[in-house]
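The data blocks that follow each hold one structure.
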Structure 1
């Protein structure tokens, strides 16, 4: 993508862009979907959304994936007992969706599965279905986590990370 065009796209995406796509009631439903999924597996899911990349990323023409990986650490998604945290990162200006999985999950789930989730979200977002696409993604990630990290019946899952989406 042309660097000037990218700068303009990021300049026009404001926090109001996030509020339009992810108003408080949608963020609450995403949080509820995360909590519901985490009752079935020992993994931790975080959801982060921002309107545009920070200037420091744009100046270097850095990809959204780099930002997602930094946020993976900053939001402490890596800091789970079984190394089974997953971050779903949405960046609106570039229309990028990145799924970053900790090593305990990544060794069992091929990248193609994360790409499928990202692509599904992107398609739903193109038609304005931000809530539906996000909740479907959370449920898809939970289904993958259940395959490897299912909780035994009646077992409690201490919540190691916040279920609330992070708006940057």
Structure 2
């Protein structure tokens, strides 16, 4: 019973806690944190709303609960399982934070991994969906970082 509550917490509600943590990060310490949080959001939006949706448009993979006709612990629409939008978004945020602040990045990576595992255990994603989302998120972070540096919006070697 507690097992199901843990899966529900990590798979559904941890995202809200991470959102609050990112807001806390943005407004703590100095102005650089705010810029890093904005960069992380851009990377997350690019991965979730652009790359993930393009892939899902061309490849509509069924979710585990559709294939084995079981019940998922988290209510979710059918189809469009690959790649995981949650994984894409939160791995993009984690990777961006990791570039500038290792501690915050590690915390977000651990949380993104926990969320991905929970969503697999909740029967709404396959492991490959999470892996695909993670790759898309990390690549999106790299793309946003490269564009920001190429345009001179950040200084090379800048750390928080």
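One table, with the values for the structure above:
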{"item": "Winner on distance in nm of label points 7 Å out along Cα→Cβ at positions 46 and 102 once structures 1, 2 are ranked, highest first", "result": "2"}
{"item": "Distance in nm of label points 7 Å out along Cα→Cβ at positions 6 and 78 derived as 3.2 - corresponding label from 1, 2", "result": "2"}
{"item": "Comparison of 1, 2 by FRET efficiency 1/(1 + (r/R0)^6) of positions 22 and 70 (r between Cβ atoms, R0 = 30 Å, to 0.05) - largest value held by", "result": "1"}
{"item": "Comparison of 1, 2 by FRET efficiency 1/(1 + (r/R0)^6) of positions 54 and 150 (r between Cβ atoms, R0 = 25 Å, to 0.05) - largest value held by", "result": "2"}
{"item": "Given 2.8 for distance in nm of label points 7 Å out along Cα→Cβ at positions 62 and 118, calculated: source structure among 1, 2", "result": "2"}
{"item": "Given -21000 for helix-only ellipticity at 222 nm (-39500 (n - 2.57) for each DSSP H run of 4 or more, over all residues; to 500), calculated: source structure among 1, 2", "result": "2"}
{"item": "Cα extents along the principal axes in Å from the coordinates reads 53, 31, 25; which among 1, 2", "result": "1"}
{"item": "If semi-axes √(5λ) of the Cα gyration tensor in Å, for residues 30-93 alone is computed and equals 26, 14, 7, the structure in 1, 2", "result": "1"}
{"item": "Which of 1, 2 leads on distance in nm of label points 7 Å out along Cα→Cβ at positions 38 and 142, largest value", "result": "2"}
{"item": "Relative contact order in percent (Cα under 8 Å, 6 or more apart) - structure with the largest value, from 1, 2", "result": "1"}
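Rule-based calculations on the coordinates, nothing more; no lab input. Note that the structure is a prediction, hence the values are computed from the model and not measured. Cβ atoms are built from the backbone, for glycine too; each structure is taken alone.
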